[in-house]
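Participant: Given below, in the form of structure tokens, are the structures.
Only the coordinates and a few stated rules stand behind these numbers; no lab work does. Since the model is a prediction, treat every value here as computed from it, not as a measurement. Cβ atoms are built from the backbone, for glycine too; each structure is taken alone.
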Structure I
Amino acid sequence: MTTTETPVARTAQTDKAPAPRRSRRRREGAAWVFLSPWVLGASVLTLLPMAVSLYLSFTDYDMFTAPRWIGLRNYTQMFTEDPRYWRSVLATLTYVVIAVPLQLALALAVALALKSMRRGKAFYRSAFYAPSLLGASMSIALVWRALFNDGGTVDRLLGTGGWVNRPDWALLAVALLTIWQFGAPMVIFLAGLQQIPAELYEAAAVDGAGTWRRFRSITIPMLSPVLFFNLVLQTIQAFQVFTPAFAISAGKGGPADSTLFYTLYLYDRGFVASHMGYASAMAWVLLAAIGLVTAVLFKTSRSWVFYANETEGGAR
């Protein structure tokens, strides 16, 4: 027995077919409506200023007259004719090499101590985290400058003279401010430590492994993804440090350009000397440098970052 499909049935099927497509389009439209504030903000406040900055990096622009196209002149001047530029690069690299490892080491040490505590953990965790909430504010930097200035608390206790007035100690004073604000990476380390199975330590203790061996063979490998995350994050932030150096050196990068960080010199060229085209070129070089350093960290992480869900290789 055969059945025949009536024209009415065919029409009903044809009308029902586009329904899922129309529903999908409505959902996509609703999604774009909710995303539109972010897209608009990212375009107007981020992408457009970046495009303008890239254009200005190839111009001579003083913020008062129209930009004048000069090609690669800003970049060639930066690399070949500006000794203060290279001093700012050296000061920034020195700061990154000192501040980032010491901050992460202190954060990890405090996290290990907090993990083993049974009482008062919440209080000490909040107390150590509090300086990170203050951020790199101008008020904290000014207080730090007073502590390390001539006649300040550090001078009275150690008798070493004002650190901020000595070229060989000023950069260390700025680095100590960053190291002191170790709360954010400490909390991340503490969360990572709590995810390490206790059975691993128990098995290692049964095998006779000491504290250092358990730390080296269990804690560090299992914590390596968290360590890598903190390393990347703090390195990027260290390259962009500005407020502490500005406050401690009164905006001059002194003494003897010892605290002339890259961002501080960029600010000086752009907003003090009104060489905004040159400052824009510096900003794009900084962006490229941070991208390169981050890429190197990701590339080298394959040899020392361990992911527990990997069955072979032990690193990614």
Structure II
Amino acid sequence: MDAPGAGRKINRRRLIAGAAAAAAHGAFDGAARAEAPFTFGLTPVFLTSDLALLEALQGYLKRSIKSEVRLVLRRTYQEITSQLVAGQIDAAWICGYPFVAYRSQLSLVALPVWRGSSTYQAYLIAAAGRQAQTIEDLKGDVHAFSDPDSNSGSLVTRAALAERRMRPESFFSRSFFTYGHRNVVRAVASGLAQSGSVDGYVWEVVSETEPELTQKTRVVWKSDWFGFPPIATSRSLAETQRLRRFAAALREMQADELGRRVLSLLRLDGFAEPKPELFDGIANRLALVRQFD
């Protein structure tokens, strides 16, 4: 699928319209929400293909927050973000890019801790046998992006090109979106794409779980460190009792047997208190891309 819009920024008007529509069709009062299942949205930044992981996560949260829990899975970041901004889901594991773009409407709940830190890098990858060493070596490629609203899967590459006064549509011969970081790895490994923009955490985890896949690729370039894709909620829900219980459940996951199983499947150390300043680097790149566009 051609994607001449690889350089597009988050469509604020469309997202707000979608959020308003969701609110109009799904609004209910606080008492009704308290009785409803806790809804937790998951975007493609999350490794959602493991059914055992999803079952363990749902079971842990249900027991910890003493409420039914419904996991909300969507194909694109925008679908989850619009519901989150509207307050139609209680919380979601999103990307730093949508959080920065809608910072005034969202509140951080917790940050995952991976390899001792709540940060990660974006990777540019190519086929294992290729000799590319820099971003410039990828010029003219068929390139796989993850999602238009992904930091590591789109924004970081766009910002790196903007620093060089270039845009994806002129730098790459063609680009497309895979709507999943693992799918970016698959696209490059299979030769469907010559290079790709991928979440470094996902590439590293896939290297542990599917080494035969990542062995067909190599990392050409790594970005600076950014705030890890956060757990967020709508500001309108941030101070509710159910969100406090949810935040506590995340922070206490390491102390629980089932919680430790979830963390092991995710290859995470745990969850930490929010640190909004970790997302300043993403905000700077978003400002650069918007200025260049």
Structure III
Amino acid sequence: MRQRQEHLDGLSVSLLLACCLFWGFQQILIKTTVPEVPPLWQAALRFIGATALLWIWCVLRGVRLFERDGTGPAGLLAGLLFAAEFACIYLGLLDTTASRLTVFLYTSPFVVALLTPRFVPSERLGTVQWVGLVIAFAAVAVAFSEGFTGQTSARQLRGDALALAAGTLWGLTTLVIRASRLASAPAEKILFYQVAVTALVAPLLSLALRETWSLQYSAYAWGSIALQTVVGAFASYLAWMWLLRYYPATRMASFTFLTPVFALVFGVALLKEPLTLQLTLALAAVAVGIVLVNSKRKPATA
């Protein structure tokens, strides 16, 4: 039986880097696929596929998804928070820029760091760790600062508010998982609650927004959706849920600041966007912040 760890080790860091690297690439996939596949319909296809894959995985591995273990209420709450987060992200993109949304979305680690220690005292961060968190967030804000130039409209502020709500919901989802019976549930069951609820909610939101549904897409669009489903919504999220069960959420959250910076790096590599000194410094600062957040606290003296 694997024991819960107080600090991140080589395995967890490797998995976190792999997840954040793909999530950064996934932003490029979504961005380049939206002109052909509407965003919420794209999300619906993605999570319906992920739910089916996860179900097959659990059948093959003998994981009992519907066994009564007291996780139902917390699982449904986590699923609703997860679905609401994605709804806020996609709706927010209708009113604000991707740059602004990214900055507000990545306030999530602060929600985790502020609230989780109230329920799980071992997750409390010290002064050095808080400094690291602020440095990493500031680096992301600087990397996307161009999106904050110009006049701000009421519509844009509404989109910003939805992005901030999405970041808060992301943090609250992590809190529910860590502070409830889900903390000891199999990673597959934790993820199933989230993808299954989102698979039900996303199509309804897509219909409400009158998105055009179709299955006649290009090979690139289907390849993008397949990667988002198999690697993104299934494999990487399953790895994240497994990590949440065995490692500190507050320290894991700091790694998510790499995702938007990796997205910019992929933009440079794949979309021929310019490589700026701003981006290089942001990546370095995020790395420094992560190191500080994951430094060991000194034991208190008597």
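Participant: Given a value of -0.19, -1.28, -1.46 for log10 I(q)/I(0) by the Debye sum over Cα atoms at q = 0.06, 0.15, 0.16 Å⁻¹, point me to the structure among I, II, III it was derived from.
Facilitator: The read-out was computed on structure III.
Participant: Rank structures I, II, III by relative contact order in percent (Cα under 8 Å, 6 or more apart) and report only the one at the top, that is, the highest.
Facilitator: Answer by largest value of relative contact order in percent (Cα under 8 Å, 6 or more apart): III.
Participant: Then there is this: Matching task: -0.64, -0.81, -1.28, -1.37 is the computed value of log10 I(q)/I(0) by the Debye sum over Cα atoms at q = 0.16, 0.18, 0.23, 0.24 Å⁻¹, for residues 113-216 alone. Pick the structure from I, II, III.
Facilitator: Clearly, the read-out refers to II.
Participant: Turning to a different aspect of this structure: Given that helix-only ellipticity at 222 nm (-39500 (n - 2.57) for each DSSP H run of 4 or more, over all residues; to 500), derived from a single structure, equals -23000, which label among I, II, III identifies that structure?
Facilitator: Of the options listed, only III reproduces it.
Participant: By the measure distance in nm of label points 7 Å out along Cα→Cβ at positions 145 and 257, tell me the structure among I, II, III with the highest figure.
Facilitator: By distance in nm of label points 7 Å out along Cα→Cβ at positions 145 and 257, the leading structure of I, II, III is II.
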